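Structures for review follow.
Each reported figure results from applying straightforward, stated rules to the coordinates on display, with no laboratory input. As the structure is a prediction and not an experimental result, all values here were calculated from the model. Cβ atoms are built from the backbone, for glycine too; each structure is taken alone.
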Structure P
């Protein structure tokens with residue numbers, strides 16, 4: 001799961017400034033963007049969590065040290081919103097695959113690739129603990145979600161779709177997301193509710209060990 005499209009557009013001007021010149025400070029960025037230093041720090045914190053920005057300590061001659069901010073390699077690779085158009089085109093090509101087995105294999109590989117992006121941030125020994133950890137990772141990326149236990153089963157509830165434009169094409173992206181959660185949690189997961197079916201949210205429910213053997 002990537003950051004929401006809204007956040008990416010919101011942070012794009014700051015990323016563009018860092019792309020023009022590395023080593024910029026908060027007061028410099030605030031002046032260039034016409035916003036408060038607090039707002040700049042909030043955006044920088046979000047971008048650092050996403051691995052797009054790094055921070056360096058600058059030792060001053062007096063007083064407290066200050067910080068400068070630079071784009072990471074991932075940040076330099078990011079380039080506006082063009083990826084959205086590419087993602088929609090690629091997804092349309094995946095939908096055009098007629099062989100169900102081939103298409104299912106592609107979706108599973110996409111899910112595994114998504115999982116690779118988050119595996120280092122997910123912790124926990126049991127599928128339930130790891131699903132809860134993934135919910136926290138999603139929150140850090142500003143994807144509103146919650147974790148709960150109902151009838152002894154772990155449930156990750158996503159209140160906003162991370163891929164709305166792709167989901168509008170078909171529910172294959174839901175299958176890829178479910179595959180990602182299975183890979184990260186180490187247990188089976190089913191999509192028990194979906195916004196595409198008229199539900200108010202998407203709920204991914206862990207399958208009990210007894211059901212997994214069936």
Structure Q
């Protein structure tokens with residue numbers, strides 16, 4: 001069974017029945033990333049060592065949280081602040097910026113037992129709709145390497161479409177979750193404004209920005 005192909009709910013069910021371990025999920029996804037991401041280029045920063053350490057800690061817990069996100073790895077768009085993990089907004093200006101705090105959405109995910117895989121590529125400062133405006137990488141559409149994945153959350157959408165992430169977070173101001181999700185054939189949701197905290201999201205247009213979800 002290729003664990004990286006499964007959905008959040010499928011993996012959660014297997015974890016809760018202890019048919020699989022959290023470490024097995026994380027290892028499966030990182031093996032997939034190592035296989036494909038040299039071509040797809042979804043990620044700017046990987047968090048493999050810390051992700052495996054956290055997975056091991058979760059596997060040792062005797063009580064399993066009822067949350068469907070418990071033990072499930074997530075990829076984060078690189079404009080969402082992560083303590084001790086670089087947050088670059090795909091810009092040379094922030095190439096070495098390591099936030100001293102987590103965004104509220106990251107704190108809430110960690111409280112539920114989520115595991116951070118890494119930070120995904122994007123249009124620089126979220127200004128773009130093709131993901132060609134990154135200062136670091138040119139993310140490819142997993143379905144057609146000659147096509148763009150859309151933007152600005154193109155790295156998050158490409159990672160999910162290529163099974164390099166079970167689900168991912170992006171940000172949407174004028175379509176930056178919905179557009180790349182459509183281009184990559186995955187599900188993207190821009191929630192109601194204010195329903196997910198924007199604290200720790202490096203903003204483009206605060207009156208419109210919203211953290212969104214991309215999944216299978």
**OP:** State the single structure among P, Q that was used to calculate volume of the Cα convex hull per residue in Å³, giving 153.
**Re:** P
Original post:
Upon calculation of helix-only ellipticity at 222 nm (-39500 (n - 2.57) for each DSSP H run of 4 or more, over all residues; to 500) from the atomic coordinates, which of the structures P, Q produces -15500?
Top reply: P
Original post:
For which of P, Q does log10 I(q)/I(0) by the Debye sum over Cα atoms at q = 0.13, 0.15, 0.20, 0.28 Å⁻¹, for residues 142-197 alone, calculated from the coordinates, equal -0.28, -0.37, -0.62, -1.09?
Top reply: Q
Original post:
Can you tell which of P, Q yields 1.00 when FRET efficiency 1/(1 + (r/R0)^6) of positions 94 and 166 (r between Cβ atoms, R0 = 30 Å, to 0.05) is derived from it?
Top reply: P
Subject >> When distance in nm of label points 7 Å out along Cα→Cβ at positions 134 and 182 is computed for each of P, Q, the largest belongs to >> reply: Q
**OP:** Supply the structure label, taken from P, Q, corresponding to Kirkwood radius over Cα pairs in Å, for residues 102-149 alone with the calculated value 11.8.
**Re:** P
